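Below you'll find the structures, each written out as C-alpha cells.
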Structure I
Amino acid sequence: MGKNILARKALLLLVGIVAVLSPAKALEAEHPLSLPEIITYTLQQNGELKSFREEKVCVDAGRVKAKLFPNPTLDVETATGALTGSRAESSFSVGISQEFLLAGKRSKRLAVAERDLDLYRFRLADKERLIREEVQILFYDLMLAQQRLALADRSIALNRKLLDVSKARLAAGDIPELEMSLVTVELARSEASKIDVVKALNQSQMKLTTISGLPVGTQYAISETFQSPKTLSKTLADLKQLALARRPDIKALEAERERGQAGVSLARAESLPNLTVGLALWRDTRSMKIGGFEGTDKAYTMAMKLSMPIPVFDKNQAAVQEALGRQNSAEYRLSTAIRNVEREVETAYTSYLSNEEIVSLYKADIIPRLEENLNLTEEAWRLGEAGILAVIQEQKKFFDVSKNYLMALYNRQTALIQLDSAVATDINVEVQ
C-alpha cells in the first residue's frame, strides 16, 4: 500500500513538472494564438535559430582569445659531472622568456574578432527576418485555407437548398427528374471539393506547426476576413533607402567587408616577427685544488636574451594574399547584394500595388454584381423562368470568382509581408 502511494505521488509530481516545462501547452490552453504570439514563440523555439544562437559561444571564444597575451616560457636546466668522474662539478640555470607582439598585432586581432561578432549578430538577425516572413506567410496560408473552407461550406449549403427545392418541385411535377439529378451531382461535386480544401487546411497547419515548434492541435486566432491595408505612405525610392539602411544581410556583408579589411591589416602586421625577451640565471659549481686542499667554487651569472625570426623566406605573403582575396570577394558580394535588395523591394512594391488594384476591382464591382446575379438566377428558377443549368452555371461562376477574389486578397497580404521583409521594418504598422 505504501509503495502504491509513493508511486502515485511520484507520478503526480512528474505530471506537474511536465506541465510547468511546457509553455506551449499552457499558452495553447489559455487562448487561441495570434500572429504576433506565434512569431514570438517561433523566434524563441525554432530549432534552426536555437542551433545558430549556440554558435555565439564560439564567436565569443575567438574574441577572448584575441585579447590574450602569449604565455611566458620557463626554462630550467641542470648538469652534473658525476658520470664523468667530476662529482664536485655541476651547473644549474633557470630562465624565463616572454614573447612580445609587435606592430599592434593584439589590437588588430581584436578588431578581426569584433567584426566576426558583428557578422554573427547580423546573420542571426537575417535568419530571424526570413523565419518571421515564412511564419507570416504560413499563417495567411492557413487563413486562406479556412476561408476557402467557409466558401466550400456555403457552396454545399446552397446546393442542398437547391436540392430541397428540386425535390419539392419534382413532387409537384414542375421540373423533370433530370434537373434534380443535376443538382445532386453538383452537391456531390461541392462536397468532394471541400475534402480537397480540408486537406490543404491540414497541410497548412502542419507546416506552421513544424516551423514554429508549437504542438499539434494548437488553436490559432484566425480572422474571418483579410485585413484592408492603408495606402503606403512611403515612395519606392524611400523604401529602397530604408532597406539598404536596415537590412541585416546588407549589414552582415558590410561587416564582412570590414572584417576583410581588418584581416588584411593583421596579415601585413604579422609579416613582422614577434620579439622574444628572456632572462636567465646560471650557477656553476667547480672543484679547485690549492696547496693540496680540494674545494669548490660557485659562480653566478645573469644573462638577457633577445630573439626574433628573420623574415627572409616567409614574409607572410600567402596570408596577405588570402586576406586581400577575401576582402575583394566581400566587396563584390556586397555590391551584388545591394542591387538584389533594390530589385527585391521594387518587385514586392509593384506586386503589392498591382494586387491592391485587383482587389479593388473585385470588391467594388465584380463580387457585388455576381452576388446579385446569383440571387436573381435562383429566384428566376424558383419562379420557373429559368432552367437549373442557368443556376448551376451562375453558381460555378460565383464560387470560381470568389476563389479568385480570396487568392487576390491573399496575394496582396503576402506581397505586403514580402515588402515588409524586404525593407526589414514594420510596414505592417500601417495596416488597420
Structure II
Amino acid sequence: MRGRIRPIMRSDFFRNVATLMTGSTVAQLIALAIYPILTDLYEPEDFGLFSLYMGIIAITGILSTGRYHLAILMPSDDKNALNVASVAFVISVMVGLFLLSIVALFRKPIAAVFNNPGIEQWLWLVPLSTFLIAFFQISIYWHNRRMSFRNTAAGNLVQSITNSAVKLSTSGTLPSGGGLISGAIAGQLAGSGFFFYRWIVKFRHYFKNISWVSMKEVSRTYYRFPGFNMPNNLVNNISNSLPVFLISAYFGAAELGFYSLGFTMIFSPMNLVTNSMEQVFSQRLIAKYNNGVTIWKDFSTLLKRSFQLGFIPFLLAGIFGPFLFRIIFGAEWEVSGNYMRLLMPWFFTAFMANQLTFIPDLFSRQKTAFLLNVIRLLLRIAGLAIGIYYQDIMLALGLFSLSSLTIVIVTLIWYIRLVKRFEGELVNSGEE
C-alpha cells in the first residue's frame, strides 16, 4: 500500500492539488469556523437576505466575462492567452455598466419579485461585485496557466480572511444582515487587490502583447465560450439558485436563511475539494489532449478516487446532519440539517461530477451540455413548483434533489462515453 501511495504523493499533480487545497482549506476553515458565531450575531432572515444577494451575483458573475476566462488555459502560447484575458476584462467592464443601469431603473420591482424589501439598497453593489468576480476569475485562470498555484491559494486566503473579519466586525452596525453582504464585498476587494498587485509586479511586461487585432482574433477563435458555454453556465446557475429565489418568494426570508446556512456548510467544503482538483486536473488533461496522449487512466482514477473519498463523509452527513446542526449552531438551526439531509444524494454525485465540468469544453460538446442543463432546470422547476403548490418546503427540496441526482448520473455516463470515444480514436489513428 505504501509503495502505491508514495509515488502519488510525490507527483506534481498531487503537490499542485495539495498546494491549492492547503491555501483554500485554510480559507474555507476560517470562513466556516466563524459560522457558529455568526448564527448568534445574525438572524435567519439576515442569512436569507445574504443568500439572495449571493444568488443574484452568482448569475451576473456568469455574464461578467462572457466565460472567456475559461479559455485562458486553451492557447498554446501566453500572448494569445493574455489577449483572451483582455477580452474577458473588457466584457466585465461593459457588463458592470449595464447592470448599474438595470439597478438604477428596476431595483424596486426586483426587490418586490423576491418578496424581500431589504435587498433593494444592496442591489446598488451588484455591479461592483460582478466586476470583482470577473477580475478574480481572470486572475485565477491566468495564474493556473502559469502553474502559479501558490499565488492562487494565497488569493483565496486573502479573500476569505477579509470576508470573515468584516462579517464579524460589522454585525451590529449595518441593518438587515448588511454585515454579511459587506463582508463578501470586502473579501472580493481584497482578493482582487492581491491579484492586481501580482499583475503589476509579475506580469506587466506581458501587457505590450495586448492588441485589439489579437483580441478580435482570439475572441473569434474561442467563440464557443460565450456562444455555448455562457448560456450553459447561465442556465446551470439559475438552476442552482432556484431554491434561493423561490424559497425567498414563497416561504420567506427565515426559511431561506435555514436553507442557505445548511447549503453553505455542506457545499463549501465540497466545492473546495472539487475546485482544487479541477484547476489542476483540467490543466493536466488539456495538455495531454492537445498532445494526442491518452487521458482515460487519469480520468478513471479521478472518478474512482472521488467515489472513495466522498462516500463515507456524505453518508455520515446525511445520517447525523440534523443532530450536528443542533449541537453546533443551536436548536433552531436543526431545520438546516433536515433540509440538507434531503439534498445529500445529489451532493454526493455532484462531488464526483463537478471536477469534470471542463470535459464538454475539451471535446467541443457544449451544445449537449447546454441541453442537459436545460432539462435539469425544467425538472427542478417542476419539483419545486409541486412543493410550492402544496406549501411543503420539504417536498419541494426532496423533488429538487431527485431531479438533480438524475441529471448528474446521466451527465457522468456521458462524460465516460466522451473520453472512451477519444481513446478509441487514438487507438485507430495509431493503427493507421
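FYI, it's all coordinate maths here, none of it is from the lab. The structure displayed is predicted, hence computed values, not measured ones. Cβ atoms are built from the backbone, for glycine too; each structure is taken alone.
Values as computed for the structure displayed
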{"read-out": "Answer label among I, II for the case where distance in nm of label points 7 Å out along Cα→Cβ at positions 202 and 322, calculated from the coordinates, equals 4.8", "value": "II"}
{"read-out": "Answer label among I, II for the case where log10 I(q)/I(0) by the Debye sum over Cα atoms at q = 0.14 Å⁻¹, calculated from the coordinates, equals -1.52", "value": "II"}
{"read-out": "Identity of the structure behind 51 (criterion: volume of the Cα convex hull per residue in Å³, for residues 130-177 alone, calculated), options I, II", "value": "I"}
{"read-out": "Value -24000, calculated as helix-only ellipticity at 222 nm (-39500 (n - 2.57) for each DSSP H run of 4 or more, over all residues; to 500), assigned to which of I, II", "value": "I"}
